[in-house]
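What follows is a set of structures to go through.
Nothing in this text is a laboratory measurement; each read-out follows from the coordinates by a stated rule. Quick caveat: nothing in here was measured; it's all calculated off a predicted structure. Cβ atoms are built from the backbone, for glycine too; each structure is taken alone.
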Structure 1
Amino acid sequence: MGKDVGPAIDGRHARRERSRVAVIDAVFALVRDGKVPLTVEDLAERAGVSVSSVFRNFDGLDDMQRQAFDVFRERYSQLHDSVGPSDAPRGQRVVQHVKSRLALFDAAGPMMQIARHRALDYQPMAEGVARSRSQLADQTSAHFATETAQLTPAEASNLLAVIDAMTSPEAYEVLRAAHGRSDRQIAQSWTRSIEAILAGWPGIQPDIDTDTDKENTA
């Protein structure tokens with residue numbers, strides 16, 4: 001009677017999966033440390049696996065980076081979701097929008113930057129980046145649904161595009177790298193800018209809660 005090879009195969013699959021996850025975790029760690037471009041040797045050392053193990057688990061560095069970006073989207077999916085009730089006061093929703101963007105960029109900004117660079121010449125990564133952009137656009141739409149409901153579809157689309165672009169990862173990188181702004185300064189600038197845009201956008205009614213607060217403090 002032959003031996004049951006099932007457990008042995010399951011064990012190999014489990015070890016391979018642990019190795020794959022270790023390499024992906026190493027990608028995140030090295031990117032956070034600013035050690036880019038990534039090399040197979042650095043990844044293997046950080047993951048505690050052999051170089052040959054890296055090649056067994058991934059079809060090259062492109063495939064590894066794509067899988068790492070997919071894992072990133074799963075791990076940080078909650079930071080792409082809308083936060084707070086859609087009928088909350090406008091000022092509260094603006095603050096929540098800014099906080100959620102900064103939390104995402106703080107946690108995964110470098111990984112998102114690498115993904116955008118690789119998307120230029122690697123189609124699977126381009127598709128992943130497009131999905132991430134779509135999620136961020138949906139988040140913006142959810143946060144400011146009260147305002148866009150007062151506008152024509154074209155004007156609503158224009159408004160959301162402006163806010164989404166203003167608080168995009170690209171805008172964040174320019175403010176940090178080119179202008180030396182801190183997260184606190186960026187949060188203040190974004191909050192003021194979004195509030196000013198909403199207050200001055202034709203067709204959007206004044207926020208009742210904001211006006212009431214002003215009357216109470218007058």
Structure 2
Amino acid sequence: MWKTLLNWKSSIYMLLRNSSLYYTWKAFLYYFANHVIASIPNESLRHLYYRRVMGISIGKRTHVSMGQFITGYYTRCSIEIGNNCVINRQCYLDGRQGIKIGNNVNVSFQACLLSLHHDVHQPEFPAVGAPVQIGDHAWIGARAVILPGVTIGEGAVVASGAVVRKDVPSYTIVGGVPAKKIGERPQGMVYLTDFHPYFDTDIYDESKH
């Protein structure tokens with residue numbers, strides 16, 4: 001009986017997968033996330049949708065601000081965010097090839113993390129990509145762009161507006177277009193990022209600190 005039921009469900013699933021309705025539904029879930037869920041002031045409700053519906057992994061005491069634009073494939077949104085992280089307002093998170101963010105990472109507003117783009121050197125202009133990885137205690141500045149396949153090392157800093165196309169070593173500070181080394185950061189970072197503001201503001205409960 002159970003085998004027959006499973007075969008029946010599998011057949012229905014494959015039938016839907018081969019219809020436009022399936023892809024329309026998946027596209028709607030992303031649209032709803034970016035234009036409705038992202039505008040909800042309650043952090044817990046936003047996180048619930050991101051986790052349960054989109055399959056995003058969000059660690060403990062992590063804050064994902066309002067206004068995010070998140071994309072992924074219809075089968076998955078491959079984004080992992082560690083503990084004690086802050087993803088500030090209006091970031092572009094491309095989960096098509098994967099984003100993995102460590103612990104105590106700060107991603108400033110309007111940063112763009114890309115895991116897929118196009119090869120401009122090929123006549124076919126094919127889509128190419130690779131996962132983006134960001135190490136513990138890294139800081140991505142406002143409006144910085146991280147290109148596919150880049151690894152940002154532990155404790156590294158990407159200055160505001162930088163375009164990063166190569167890996168950034170641990171505790172290195174980079175800036176510019178394209179990004180180049182402009183400094184170093186002390187090793188042995190021990191701070192815990194703890195930022196949970198009210199609504200879409202920078203006001204949080206200082207009485208708990």
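Figure out for me which of the structures 1, 2 the number 2.1 belongs to, where distance in nm of label points 7 Å out along Cα→Cβ at positions 85 and 109 was derived from the coordinates.
Answer by label: 2.
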Please compute relative contact order in percent (Cα under 8 Å, 6 or more apart) for structures 1, 2 and give me the label with the greatest value.
1
Among 1, 2, considering only FRET efficiency 1/(1 + (r/R0)^6) of positions 53 and 141 (r between Cβ atoms, R0 = 30 Å, to 0.05), which has the greatest calculated value?
2
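State the single structure among 1, 2 that was used to calculate helix-only ellipticity at 222 nm (-39500 (n - 2.57) for each DSSP H run of 4 or more, over all residues; to 500), giving -6500. Numbers along the way, then the final one.
Numbers: 1: -24000; 2: -6500.
Label of the source structure: 2.
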Work out distance in nm of label points 7 Å out along Cα→Cβ at positions 69 and 181 for each of structures 1, 2, then name the structure with the largest result.
2
Which entry (1, 2) yields the derived value 20.0 for Kirkwood radius over Cα pairs in Å:
1
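Please state which of the structures 1, 2 yields 0.60 when FRET efficiency 1/(1 + (r/R0)^6) of positions 165 and 197 (r between Cβ atoms, R0 = 35 Å, to 0.05) is computed from it.
For FRET efficiency 1/(1 + (r/R0)^6) of positions 165 and 197 (r between Cβ atoms, R0 = 35 Å, to 0.05), the value 0.60 is produced by structure 2.
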Just checking, which of 1, 2 has the largest value of percent of Cα pairs over 16 Å apart, for residues 101-172 alone?
1
